[in-house]
Structure 1
Amino acid sequence: MKINVDFDKCKSNALCMAEAPEVFEVRDDNFLYILDENPSEELQAQVREAARVCPTQAITLSD
């Protein structure tokens, strides 16, 4: 799995970070950072949920 984020769409609301904090982080500068662009299989369900709850649909996943 590879994570792609359209940073033009991303509003850094941290819903993805709430679902997968090992993978997504919104820092004090209010920007989203991807901590692991290719998460392990154990984290993939959380990452899929993070993409699903993104209100701007800025997160896309590819295999």
Structure 2
Amino acid sequence: MKNDLPQLREQLHLSQEALAEAVGVSRQTIISIEKGRFDPSLPLAFRLAQLFDCTIEDIFDPGSEE
């Protein structure tokens, strides 16, 4: 699914590794989500939204497939 994760991450000057550590996943998971190869679990999506102080819909477009 398409997402704005790379842009949001860059706005906070976070590396993929730092983001992964902040939400409790591996860097490979962040890479896979950013490339649209992996859809996050609902708990992970909530942790990402909380970190970026936005809604899940602000990060992910559930109507899209990459």
Structure 3
Amino acid sequence: MADYKLGDIVKMKKTHPCGSDTWEIVRTGMDFRIKCNGCERQVLLPRKKFERAVKSIVEKK
């Protein structure tokens, strides 16, 4: 289990419809709010779903 912090950039397994696959973590806790680096859209995901969808951490804060 990785340690995720605010501001970390993560690479997801699937690409967003805008074509980007990197996201910035905006909120942590029971749910994760992530922001797409391509189109700035924000998504709220439950922790379990988020951890399964992350491929790697691109940049640590």
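Numbers for the structure displayed
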item	result
Identity of the structure behind -15000 (criterion: helix-only ellipticity at 222 nm (-39500 (n - 2.57) for each DSSP H run of 4 or more, over all residues; to 500), calculated), options 1, 2, 3	2
Value 29, 19, 16, calculated as Cα extents along the principal axes in Å, assigned to which of 1, 2, 3	1
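FYI, it's all coordinate maths here, none of it is from the lab. Keep in mind the model is a prediction, meaning the values are calculated, not measured.
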